[in-house]
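These notes open a run of structures that come right after.
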Structure I
Amino acid sequence: MATTSTFDPAFAEFWDTRSEDFYERDTVYRELADTRIESKLKTGDKFHRQYYSQLPRTRNYTRYSDVTIHDTPLTDENITINQTPIIGFEIDDIDELQANYGLTRDLQAKVLPRIGEFMDGDFLAEALNAGLSYDDLDLNPSTGTNNDGVSFTPSNVYEIFTGIYRKLAKTVKKGLKNNYLFSAISNDLLAVIKQSVFARDTEWGDGVGKNGFVGMFAGFKLLVSQSLLWQGFINMATLPIDGDTITLTFNDDYGTTAVVIRFKTTLAAANDVKLGATATATRDNLVSLLTNSETLADGTAGTNYHNFAAYNGGFFRQAAGTNENSGVTVKIQGFGALTVAEALTAAADVWTASKQIEHQLFGARGCISMVVQKGITLEARPEPKQLVTNFMPHGVYGVQTWQDSKFRMCDVMMRSDGFGAS
């Protein structure tokens with residue numbers, strides 16, 4: 001009879017000298033923002049500018065007749081330094097000592113880029129303040145629908161780009177001489193461009209360069225970002241029943257993360273929305289969850305919703321929701337296109353495909369002002385009675401699209417239901 005010897009205790013095991021790779025996103029705000037005001041805001045929290053809301057037009061003069069004196073009212077606007085993205089983590093000195101590699105150095109390298117990604121998402125969300133837009137009606141004047149997303153294809157992408165160029169050229173005017181036109185786009189749109197016959201002579205290089213630059217197309221400098229603004233519309237004309245759900249799936253560090261929002265008679269777990277007496281009240285409660293209107297701590301229950309747990313809450317850091325009478329418009333910044341689903345009892349209550357939109361930002365360089373009053377900084381503070389150090393990477397900044405710049409940018413509403421999260 002054969003015997004089996006066990007030599008496992010003699011087998012060596014090895015550990016890597018660093019944690020697994022974390023692939024940070026490309027950020028574009030450094031390349032595209034107008035930062036001239038930064039030197040004026042070393043201190044303080046606001047910088048004011050004024051614009052003439054009605055600048056008089058020229059008239060013909062009639063001799064010996066009074067000239068009409070027109071009002072020239074000034075309107076004030078300002079950029080406010082009111083954003084302070086921060087992440088907190090802690091490391092015990094004994095853990096640092098005994099770890100196989102430097103925990104502080106390793107975590108710092110992976111966490112700090114998240115602050116820049118947050119800032120980039122905020123910058124790109126300024127697409128909603130653009131004075132120009134391009135939607136389905138622009139592409140299809142006789143059959144299209146206003147504010148519906150544009151379906152980009154290899155055969156129409158050049159036509160769309162030239163249509164956007166035409167809009168911007170009429171409003172940017174002299175700015176074209178000093179500021180190149182750019183398009184901050186997703187990889188989804190870049191893939192369509194590369195399939196176009198008009199892009200076959202374009203030198204794309206071997207990958208994404210500094211600040212997301214990938215090449216030129218139809219007169220635009222292309223920069224790729226994974227942090228574009230996304231919006232969708234969930235129909236909810238009928239009151240959901242207990243246990244109905246909607247799902248939003250995000251691009252995450254390693255694949256995707258699905259966040260399931262559940263409608264409940266009694267709040268029981270994170271992501272729960274309380275069923276109201278009517279569909280309208282329930283939609284209001286959904287908006288409250290998306291915006292954390294009750295200012296609840298992570299994972300805690302309030303009156304109308306149970307807040308997201310800490311990790312999932314990060315996806316909704318600056319989310320917006322609007323009750324549109326028959327449904328809710330959801331806006332998520334900083335993650336690009338989402339994949340959405342629903343399990344609502346009413347058959348008609350679904351996500352509207354044409355309203356799933358990834359906002360591509362086109363414009364003239366410098367059309368958005370950004371002041372980074374404090375760059376991305378790692379603050380280290382020891383716990384008084386522990387061998388523990390708290391680390392708090394953060395930044396301080398503000399973003400503003402001035403009145404004189406709104407028509408130097410175009411919100412291009414790309415329909416995203418065909419791809420969503422990867």
Structure II
Amino acid sequence: MSVSAAPSVTAASASRAVDVAVGGTLALGVAVASLFALRTLDPAFLDPRLGADVWFEGDLPRVVGEMTNRWALHSRATVHPLFALFACGSVYALRIFHLAPLAAVAGALAAGAGVWTALLFAALRAFGCRTIDSTLLTLLGIVSAAGLFWLATPETYIFGSATILAALLLAAVAERWMVRDGWFVAVSALSLSITLSNWMAGLAATFAHRPVRRALQVSVNAFALVVALWGVQRALVPYGNFFIGYTAEQRYLLRSEAGGFVSRARAYLVHSVVMPRIAEVRKPGRSMIMSVQAVPVARDPLGLIAVGCWLLLLGAGVRQWVAEAARPSARALGLLVAGQFGLYMLYGTETFLYALNFVPPLILVAAYALRRGSLSVVIRTVTAVLLVAAAAHNAAEWREARAFFERRPTASATVGAGAREPEPAPASGALRDTPLVGSSVPVPR
């Protein structure tokens with residue numbers, strides 16, 4: 001018995017070693033690429049008077065200001081319960097190694113991008129994808145519009161999306177092995193910690209695996225853990241308000257500028273993976289910003305190929321997911337996707353702003369298509385074509401977006417009368433050692 005089992009054990013060990021090597025290589029590559037992209041980002045994107053909301057409504061100046069200064073306003077702490085604790089803690093820890101504040105921000109974000117990549121690969125493997133398929137789909141996540149535009153951008157979404165992937169990974173792992181309630185408490189709390197709405201990932205994983213009463217107890221414990229950690233955060237970050245109470249988030253519900261259901265659904269299902277032609281629109285009080293909310297799908301040859309392949313892959317994945325919906329991991333994924341879709345059909349003005357939150361679950365749904373043995377070769381070919389087309393197409397749009405301020409008037413003409421002139425920035429590298437203008441007073445959103 002022991003002799004016959006030995007080859008199986010050896011094969012399993014070899015498979016795990018391959019997975020670790022592949023996942024680690026992907027994570028390291030993304031971390032290095034993210035670090036380089038962050039260190040070469042135009043400084044104007046991080047200037048509170050120039051860059052607020054420009055990057056698809058992203059709060060880049062505010063987030064960098066809050067990551068580098070625990071005394072900042074932390075005006076969005078009501079919807080990001082422990083982001084200040086995590087972000088300030090990681091940046092301050094990196095500064096122990098004598099890194100400048102902005103270099104430490106770049107290091108923390110790059111590390112987060114690497115962790116995100118490793119978690120996506122691990123989740124795909126845990127959901128039953130082969131190593132080659134997991135590699136293809138992880139690469140798709142990296143080169144998707146969500147991946148390219150948000151994995152190298154100073155925002156909360158890298159960390160928030162990673163917590164969603166952690167919850168989905170737990171949902172898949174718990175289907176094969178006995179997992180104690182403590183793990184569900186920890187991961188549920190983790191999903192709540194960065195962004196309130198991401199708690200639906202932890203809740204979905206918990207309720208898919210536990211009876212209702214037990215799941216409720218786990219969720220209450222997770223909430224209590226976040227409240228306890230918020231007490232620690234409050235002591236270290238004085239202006240991080242409690243996340244329960246008045247937040248005025250209702251002002252982002254059913255906004256007319258977001259368009260109707262078609263505009264929101266198109267951004268959710270298509271633009272998040274294949275970037276369309278980026279529009280520049282005028283936002284009241286902010287000058288010109290980038291947006292894809294009202295833009296049709298990509299029309300160039302590469303974009304059309306990528307859109308067609310993505311919709312085919314996603315449709316095939318949905319069909320296979322329906323066939324396996326009784327499994328706990330499939331239920332957790334379905335609950336999460338349904339919750340996210342409902343949320344983003346109602347909330348926000350620029351759906352693409354949240355793309356890194358919902359693209360990983362969509363990729364996991366699409367991954368079900370590769371579990372169909374009779375069509376796996378065809379679907380794998382479609383995935384490979386999608387990967388190449390999306391990478392080339394999205395990279396071109398990404399370069400255009402990063403050149404936004406190169407097409408604008410000089411900073412001296414843009415800064416309002418009476419404002420202090422920003423210091424000259426290096427030709428490349430916003431996240432080098434130059435200070436942020438006004439970073440200690442972030443712009444509330």
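Quick note: the coordinates plus some simple rules give every number you see, no bench work behind them. None of the values given here were measured: they were computed from a predicted structure. Cβ atoms are built from the backbone, for glycine too; each structure is taken alone.
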When distance in nm of label points 7 Å out along Cα→Cβ at positions 327 and 391 is computed for each of I, II, which one produces 2.8? II
Consider the structures I, II: one of them gives 147 for volume of the Cα convex hull per residue in Å³, for residues 111-214 alone as calculated from the coordinates. Say which. I
Comparing I, II, where is distance in nm of label points 7 Å out along Cα→Cβ at positions 95 and 279 highest? I
Between structures I, II, where is FRET efficiency 1/(1 + (r/R0)^6) of positions 103 and 167 (r between Cβ atoms, R0 = 30 Å, to 0.05) highest? II
Could you tell me which structure in I, II was used to calculate Cα extents along the principal axes in Å, for residues 255-350 alone as 49, 32, 17? II
Note: helix-only ellipticity at 222 nm (-39500 (n - 2.57) for each DSSP H run of 4 or more, over all residues; to 500) at -19500, derived from one of structures I, II, originates from structure II
